[in-house]
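Chemist: Take a look at these structures.
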Structure I
Amino acid sequence: MASGLRHQGCLYGSDAEFLAMAVPFVRDGLARGEPVLVATTSANLELLHEAMGPEADGVDYAEAAYFGRRPPQRATAIHEYWNRHHEAVRVIAEPMWTGRSRREIEAWQRMEAGLNVVLADADIRLICPYDTRIVAPGIAEDACRTHPELVVGAAAGPSPQFMAPADFVRTHRTAGALDVAADVFHFDGDLAAVRRYVLDRATPLLRSEDDVATFGIAVGESITYLLGHGVTCVSVWVRAAAGRVVCTLHSDQSLALYPFVGFRHGDALWLTNQICEWLDVSSDAGGCTVELAVPGHRAAEAFGV
């Protein structure tokens, strides 16, 4: 069998349907000597562990809520699992949808589409289950658009609804109005000046000097990314918003954007994408925007994030 990513979705509506997919997938991997990782809900982990019987201890388990809390971290975690073993691996990785905002749902859906690109060369067979008992119908429908194949039980086949990843991202991004702060810094090439502005505004909003420094690094990488694409005049503003500290960088100049920037290790904005609560990069006729956020000091103190 040719190496490379095999990315499959599975819509299941009962415990029995989950096990009908997971048990043969896991057993076949173990029989082939392939490392197998299952990242799903704690309930599904218990179901699978019991169903596997004596073979259960040969599987790596992770609770989905902690296996890459954010989309870029999930993509990195899957890649690192493969890279750690240096051979073909099997992964069941269930996204968590409950309680997410529209913005977070869109980010996870972009990741699902992006995995087809950023993991294309990795020798991974990856199944992403969707529990139709709790997942909104629109999310389940889009799973058929982001996965080249769909699995029912032990059978797999092409998804007729699959879309090219870049096309999916382009048609599934909700444009929003810019939330412009009153205090805007106009960057025209003075990196030291914009760094002072960002650190001065972020210091009273973040918990520690380390958090401020990390935020400054993320903003600095974002400016470097824009400069590398020929953007030299950028409006920058920092503000508190819904428990987060948000920095927006906007230029009237449009860019030809790679839709999955920051998802592949070593690429531009990878570090920013790993350390920030969210990173959005967009461009249209009105210009380009980079927006990033980290938890504010109250959220960090309350939840230890």
Structure II
Amino acid sequence: MMGKDCMEIVLDGRIPHKPPHWELAFQIEEEMFGMIPDAIAEADKAAFELDVLHRLVDELGWGAVGGGYDPESVGRTKKALGHKALVAAYEGNGVFWMPSGNNMMDFVVRLYEHQDDLHAEAREKCDKAKQFFKEATDAGADFFVLTYDFGFNDGPFVSPEQFRDLVTPYLTELVQTVHGLGRKAILHSDGCIKQILDQLYSTGLDGYQSVDPQGHMDIKEVRKQYPDWILMGNVACNMLQDTNEEKIRESVRYCMTHGGMGKPYIFSTSNCIFKGMPPESYRIMLDEYHRIADIGGQIP
């Protein structure tokens, strides 16, 4: 069974024989494959990116690939790889999430002094995202990843009460739009979102990616609270920065135990395969994943 098949089973609400593997981004093309992105002319970058995705599917068994944030890129990726991997479209501006450092003070002032203006902007953001979902679906998107970082390492970017007012209603509309198009919506959020996890689940989101251990998110506890939710991630990225084989394998075992085998889970890091990650760390991570999957989930 291909990784694509396992992804389809998970997104359909069923349990495959093993969790599929996929990452939101892959930034070590040179270290892993000897492919140097900086050496590629601008006109050739799209073809280069597709070549990388082909290798990720063919050599590493990815069940899905990221199609990008615009319908044109989604369509191009679907045409090239749709026969062997699901294609995710990314949306990153449909609701308010953590402001950049340059905009933080302005956002806080507006949050307390200009709430009507914020809601007007939230409506505009939501409506634009809805239109994108329709266009990306027409272009071939199989499902959507909503890339909204809602959490700092110790808590959400606004209080749960403010989140309930400013984010949850609009996010619910977005999820309903995605479902109306016959697609699924997975949230990506780093950070600690324990205090708003119930609200996120209530929107109808089909899954949650990151489950960030550096943000004190424990996949065991999230799985206990929401046994039917598609979870993705939680292999600690900080463990992958340094090639400590036993710690990496331990992190993989924890995720596969509680994520995991026999559950609605997509195996991945707690963020992505980031620039600077030693390729050996990723290889160890994959080796432990396959070892567990191949023995039917019996984790020592």
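Chemist: Between I, II, which one scores greatest on distance in nm of label points 7 Å out along Cα→Cβ at positions 131 and 187? List each step's numbers first, then the result.
Modeler: Working: I: 4.2; II: 2.6.
Looking at the calculated values, the largest one is I.
Chemist: Here helix-only ellipticity at 222 nm (-39500 (n - 2.57) for each DSSP H run of 4 or more, over all residues; to 500) was calculated and came to -14500; which of the structures I, II was it taken from? Mind showing how you got there, number by number?
Modeler: Working: I: -12500; II: -14500.
Only one of I, II returns -14500 for helix-only ellipticity at 222 nm (-39500 (n - 2.57) for each DSSP H run of 4 or more, over all residues; to 500), namely II.
Chemist: Out of I, II, which one gives 55, 46, 36 for Cα extents along the principal axes in Å as computed from the coordinates?
Modeler: Numbers: I: 62, 40, 37; II: 55, 46, 36.
So the calculation was done on II.
Chemist: Work out distance in nm of label points 7 Å out along Cα→Cβ at positions 147 and 203 for each of structures I, II, then name the structure with the largest result. It would help to have the intermediate numbers written out before the result.
Modeler: Numbers: I: 5.0; II: 1.6.
If we compare distance in nm of label points 7 Å out along Cα→Cβ at positions 147 and 203 over I, II, the biggest value is for I.
Chemist: Next question. Give the label, chosen from I, II, of the structure having the highest value of Rg/Rh (Cα atoms, Kirkwood Rh), for residues 3-50 alone.
Modeler: Comparing I, II by Rg/Rh (Cα atoms, Kirkwood Rh), for residues 3-50 alone, the maximum is at II.
Chemist: Taking distance in nm of label points 7 Å out along Cα→Cβ at positions 11 and 75 as the criterion, which structure among I, II has the greatest value? Mind dumping the intermediate values first?
Modeler: Numbers: I: 2.5; II: 1.9.
Comparing I, II, the top value of distance in nm of label points 7 Å out along Cα→Cβ at positions 11 and 75 belongs to I.
Chemist: One of I, II was used to compute mean count of other Cβ atoms within 10 Å over residues 35-42, and the result was 21.1. Which label is that? Intermediate values should be presented prior to the final figure.
Modeler: Values: I: 21.1; II: 10.1.
That value comes from structure I.
None of the figures in this text is laboratory data; all of them are computed from the coordinates on show. Values in this document were obtained by computation on a predicted structure and should not be read as measured data. Cβ atoms are built from the backbone, for glycine too; each structure is taken alone.
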